[in-house]
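Colleague: Below you'll find the structures, each written out as structure tokens.
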Structure 1
Amino acid sequence: MAGRSIAIAGGGIAGLACAALLARSGDRVVVYDRMSAPEPVGSGLILQPVGLAVLDAIGVAERMRALGSPIRRLFGRTMPSNRVVLDVRYRALGGGAGEGLAVHRGALFEALLDAAREAGAQMEGGREIVGASDGRLAFADGTSSLRFDLVIDALGVKSPLSRPAPLPPLPFGALWCNVDWPSGPEAAPFDPNALEQRYEAARKMVGVLPVGSVRTGAPRQAAFFWSLRHADLAASRAAPLDQWRAQALQLWPQAAPFINQVTNREQLIFAAYCHGTRASPASPGMAHVGDSWHSASPQLGQGANMALLDALGLARALEANRDISLALGAYSRSRRSHIRLYQLASWMFTPAYQSDSQAIALVRDWLMAPFSRVWPMPKILAALVAGSIGSPLSAIEAIQDG
């Protein structure tokens, strides 16, 4: 039986994961991206156990484990009191339920790109996509693609295939950069298996995430991030870098080995976030995956993992159903509940760590933080961070059983 023809709009994590899975199953897959050559965007991220299960299915999980840094704890203190207000440990899950794996986004991108190419997916760069109709992608230069049986929208938050207008950004975003992990005595205060943060109320946040190496033999690195309001971005860029460095050091003096590696503004990339979910991940002849379907703040660290789960859910649905409309229905059912749950959780948690509200920060410090240590909350929070609440992998595998 001849494979279907599938166009994937966007060569990010979601698009490349779809390409690797679908090309391997025998479909003809073409990935279109506006970049002339595919390249990663962003700093570091945590692959949760559910995301790693998808990478196992793709065949790149061991490669990522060799490059990444195991994460066993998410830990944060509010300053100047030094009070612990975040402490999530994967061991609370019990039964060897696993741990997170922090990786350089570039390492994950290269692994997925290699897997997609090895599976037979074609890459076509220099294509800015502005629309789609009747199985064809429309490009900014006025041309269009050939007709495909299915179009997959993996263009992210600003996808012109997903929404008529971009979603409004959340008040807070973050400045991100990659820096080398320190060596010798400078590394002593830091846990190489933990995401660690410091807060001033919910107005300021600085964090360090060990992300391993971008490729074999490269230095081990950390993703360093600084919370910033959109309204303050222009002023921050115009101010001397030493002024920002002084603020960061005041909030977390011990992080000087990371902060002092930031020597020019170009290292700090601003990431904006927004909340939004399409009513359905499917429209006639089109499927939406990742941020094109559901976007959220990074407070729960689920963006890449959700995208990988979407890719696996869509691939399994297409394997089980030759009829594309039936497959899209199965894909939607397999992912909808999990997406709704995590969108709600992200919406609820975000103001506790990124907002101007002193009251919310006080509730976090004096109510939420102590309550999070009372059984069974440690296990629930660990499961929430691990992405396992709602049993997303079981829902996906049930597609083929049904």
Structure 2
Amino acid sequence: MCANKEIVTAATPAPAPYRAWTVVGLLWIAYLINYVDRQVVFSIFPALTRDLGFTTPQLGMIGTIFIWVYSLCNPFVGRLADTFSRTKLIVVSIILWSLATLATGLAGSVTMFLAWRAVMGVTEALYVPPALGTIGTLHPGPTRSRALALHGSAQFAGIVAGSWFGGWMADGPGWRWAFYALAAAGLCYAPVLHFALKPVSGQVQSAAQSQPVSPTVLARNGCYWALSFAFFSLCIMLWMIYAWMPSHLYEKMGLSMKDAGLTATFWVQTGSVSGILLGGALGDWGSRRWPWARFGLICLGLTCCAPFAYLSLATESLAMFKVLAFSFGLTAGWMMGNTFAASYDVTPPSCYGIGAGTLNMTGGISGGAAIFAAGQLKDSLGIHTLMFWGAALAVASAVVLAVTVSFRFQTDRASMETASRYA
């Protein structure tokens, strides 16, 4: 059961707007480090093959093990975020994932490298549900999409920085030094964040409810599960691009590891940052007029980004790849800027943690499966063929979400409001 929720009362007054936005900025830096840590590995695949003897399927397992462990932990962490201090969970996560990053750099075999990637999945899972719950609490409806979108933009900056940094270090000082430097950055930032979050810890601390909300409220929510299916489909495309595009450009277009890592991510993530910020602003604007507007933007973005994902892998032209990759990022950003905000539109506040954690789990499971499938099948079927089927599923899931929202939104919204009122 979702036994606790964020409580903002006279005893713990809502923070001033500047403080609420300051928290978003502080968490943006933490999320940036989070994504640099997880992404840096994908641009050093050739170095790992040379130094540790990774095979192509084992390279696929690097991403799959991380994302599956990370995803399966998310609902449990979400439950913790609805029970214990969210700010403390955030700081503990940064410390633990930094130590796991350090250990990854020290790994001397394929087995140890994969084991520490699994540990990193556990430690990084501690971050997202409490961070999103904190932002969702400090930013109610009118600013929620923009706040969550701004925080989410850190992942795109982190992906670009991580891909470039990993390739640069692999071509220069060595790939191990990339992990050592990132571990130091996280360990230095954790105490800074701990003291910076203290002024708002009272507003975002979970407290016991006298009347807990049953998780069946979430289980009966048709819009939430249709949204989860849509996010599942999006993450198939995202993680196939994140994990395999650098090596795809390295092999297909003859770029160096550094240039392949930067090119593979820069255009996608530049488009994504633009799209997520635009999508967040449109989501907040539209939701003031039509309560279902965030879901509408998600359907539009998912339908538009799917063909760009396929074509970016199928093209033979580097110039055309840049255009297609930017277009994919831009339209996918409309969805990503509203996914968690839309889930909060139909989720009781007392279940923000487990709702975000479960949603994150569905996307992570599909992303891990996509990385693994590409590692197993890209040499025989071609990665562009795999992306074609991922894009087709994405369009189908957008149709399912649109139909579900048209029939279920009012009912699910009313159930959420009733649960919140009596919790």
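Colleague: Consider the structures 1, 2: one of them gives 3.9 for mean projected area of the Cα convex hull in nm², for residues 31-78 alone as calculated from the coordinates. Say which.
Modeller: 2
Colleague: Once relative contact order in percent (Cα under 8 Å, 6 or more apart) is calculated for every structure in 1, 2, which label goes with the largest value?
Modeller: Once relative contact order in percent (Cα under 8 Å, 6 or more apart) is worked out for each structure, 2 has the highest.
Colleague: Match the computed value 14.9 of mean count of other Cβ atoms within 10 Å over residues 191-198 to one of the structures 1, 2, and report its label.
Modeller: 2
Colleague: Right, here's the next one. When volume of the Cα convex hull per residue in Å³ is calculated, the result is 144; to which of the structures 1, 2 does this value belong?
Modeller: 1
Colleague: Right, another one. Given a value of -0.42, -0.87, -1.26 for log10 I(q)/I(0) by the Debye sum over Cα atoms at q = 0.09, 0.13, 0.16 Å⁻¹, for residues 63-262 alone, calculated from one of 1, 2, which structure does it belong to?
Modeller: Of the options listed, only 2 reproduces it.
Colleague: For helix-only ellipticity at 222 nm (-39500 (n - 2.57) for each DSSP H run of 4 or more, over all residues; to 500), the calculated result is -28000, so let me know which of 1, 2 that is.
Modeller: Only one of 1, 2 returns -28000 for helix-only ellipticity at 222 nm (-39500 (n - 2.57) for each DSSP H run of 4 or more, over all residues; to 500), namely 2.
Every number in this text was worked out from the coordinates using simple rules, so none of it is lab data. Predicted model, so just to flag it, every value in this text is computed and none were measured. Cβ atoms are built from the backbone, for glycine too; each structure is taken alone.
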